[in-house]
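Quick heads-up: structures coming right below.
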Structure I
């Protein structure tokens with residue numbers, strides 16, 4: 001991948017994040033801040049012709065590097081070819097968190113141990129990645145009221161989630177497991193567009209090795225060793241800009257399958273008027289313990305022992 005600006009230093013042991021972005025200024029500062037606090041050392045950002053200041057923002061960050069996406073998002077298999085090439089260039093031997101610009105990664109105990117400590121534990125277990133549930137977050141009222149201030153807390157803007165139902169099916173490439181459910185499954189009719197609602201399982205945190213490949217966004221990857229754990233990606237799709245972003249995606253048809261998922265969103269928005277995502281089953285987010293209590297995030301016995309030993313030090 002061609003780079004603009006400062007070179008990426010050779011610093012073994014850095015934890016890196018990789019993002020493909022387009023016009024993400026509403027969320028990007030908040031996403032950077034969350035992952036800096038979590039323990040990400042460096043951001044590798046592929047920009048798909050942003051026009052809203054995203055490129056300039058990334059170029060101005062001392063811990064970020066900008067790579068222009070060339071050849072078009074659709075032609076790169078929705079950014080997949082860009083991502084794999086960049087990770088081979090600058091991720092080999094690193095733990096890399098590959099996320100979208102509307103996702104916040106959390107893992108069991110991340111209020112007690114940073115990402116470096118978590119990755120050290122994974123290395124000690126011989127693990128090469130972590131499975132995560134994509135958990136849609138939303139506000140308490142109308143979609144149009146979920147107005148986010150750049151740099152502010154995304155969780156404060158959209159503090160609600162569905163505790164269930166979610167279901168797991170055996171399907172797709174490794175890890176051959178897909179989660180479905182949540183508010184998108186109850187609000188939108190995907191049946192005319194695709195056989196199931198959107199996939200909510202991802203493998204975002206990976207010890208990258210040259211030649212390793214993501215196969216379907218981060219939903220699928222070439223086989224690697226996964227521990228018996230579940231992290232989460234808090235997903236902030238449902239901000240007030242959602243209808244506008246849906247319109248753009250449908251018009252450009254660059255997303256997977258000609259943006260068929262976004263066609264379902266458009267149809268639901270047309271039918272629903274002022275969309276309210278929250279319903280009587282939804283819960284207000286109170287912290288990591290709540291996700292674990294509802295089995296939306298899970299730690300292994302070995303990891304619980306690790307956390308206990310860290311606390312005793």
Structure II
């Protein structure tokens with residue numbers, strides 16, 4: 001039963017995510033009363049996603065150190081710089097600039113595992129990048145936000161670090177510990193049962209945090225259109241840039257597929273929680289809207305990855 005529910009939610013995630021946002025905006029009075037649940041929901045999602053990780057994944061860091069290092073640099077240097085440049089060029093608003101940078105500076109998404117598997121990428125390498133990136137989050141994200149926000153926006157850095165440790169680092173370590181301690185027995189039984197609740201938690205986070213951006217989206221403005229358009233362009237360009245860069249460096253379809261989804265997917269739920277917890281509501285707008293396009297673009301670029309694989313294979317022959 002739970003497997004069927006999970007399959008149903010997975011296939012319709014691209015529809016249910018924006019629907020959750022719409023419901024959150026329409027019933028923002030309820031969402032405002034449930035904000036305290038968001039950190040717990042995110043910690044649960046992180047735990048469920050990390051159950052299948054293990055220490056052995058770190059071997060891929062040794063085998064492919066260049067891929068891992070370039071992935072981290074792409075995620076937390078190149079894309080934030082690109083987002084900062086574009087948002088500063090188009091919008092004369094420091095809050096939106098911080099929001100766009102935050103939207104791309106969060107750790108890579110655990111759901112990239114699905115797309116890497118479907119496109120015949122390197123799954124162990126994918127998991128190792130997710131693990132390393134997740135463990136670095138409490139250090140990297142506060143540093144990026146401090147540079148971008150500067151002194152014009154006050155950030156409680158120590159509280160932010162502790163929140164990231166609670167929401168991301170500790171659940172990840174707990175999931176790995178259970179996997180290692182049980183030699184994979186607990187994840188094999190628990191993961192299928194938790195999977196649908198993990199997706200429902202994601203929809204819950206989107207809906208609850210929809211209340212934070214409700215004042216900005218209830219009325220149509222050209223600025224709102226511009227924000228949505230910029231979010232889409234940033235997300236699409238992230239996938240494209242990752243694929244192009246991987247082709248230039250490796251010309252390996254297995255690595256390119258992995259690198260593309262590592263560079264395109266984001267754990268946006270983390271960004272939403274941080275945006276709504278530590279910044280004015282307007283900062284959350286680019287982050288929340290990022291959830292609208294991520295899975296749709298992943299589906300489109302999975303087809304690009306398949307065509308790229310065929311093209312490279314034919315060139316080799």
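What follows draws every value from the coordinates through simple rules; no lab data is involved. The shown structure was predicted, so the numbers you read here are calculated from the model rather than taken from an experiment. Cβ atoms are built from the backbone, for glycine too; each structure is taken alone.
Before moving on, here are some points about what is shown:
- Test item: Rg and Dmax of the Cα atoms in Å calculated as 18.7, 57, pick one of I, II: I
- Test item: Kirkwood radius over Cα pairs in Å, for residues 157-204 alone calculated as 12.2, pick one of I, II: II
- Test item: helix-only ellipticity at 222 nm (-39500 (n - 2.57) for each DSSP H run of 4 or more, over all residues; to 500) calculated as -26000, pick one of I, II: II
- Answer label among I, II for the case where mean count of other Cβ atoms within 10 Å over residues 21-28, calculated from the coordinates, equals 21.9: I
- When mean count of other Cβ atoms within 10 Å over residues 277-284 is computed for each of I, II, the largest belongs to: II
- Distance in nm of label points 7 Å out along Cα→Cβ at positions 53 and 293 derived as 3.9 - corresponding label from I, II: I
- Label whose coordinates, when semi-axes √(5λ) of the Cα gyration tensor in Å, for residues 5-164 alone is calculated, return 24, 22, 15 (choices I, II): I
- Largest in distance in nm of label points 7 Å out along Cα→Cβ at positions 45 and 117 among the labelled structures I, II is structure I.
- When relative contact order in percent (Cα under 8 Å, 6 or more apart) is computed for each of I, II, the largest belongs to: II
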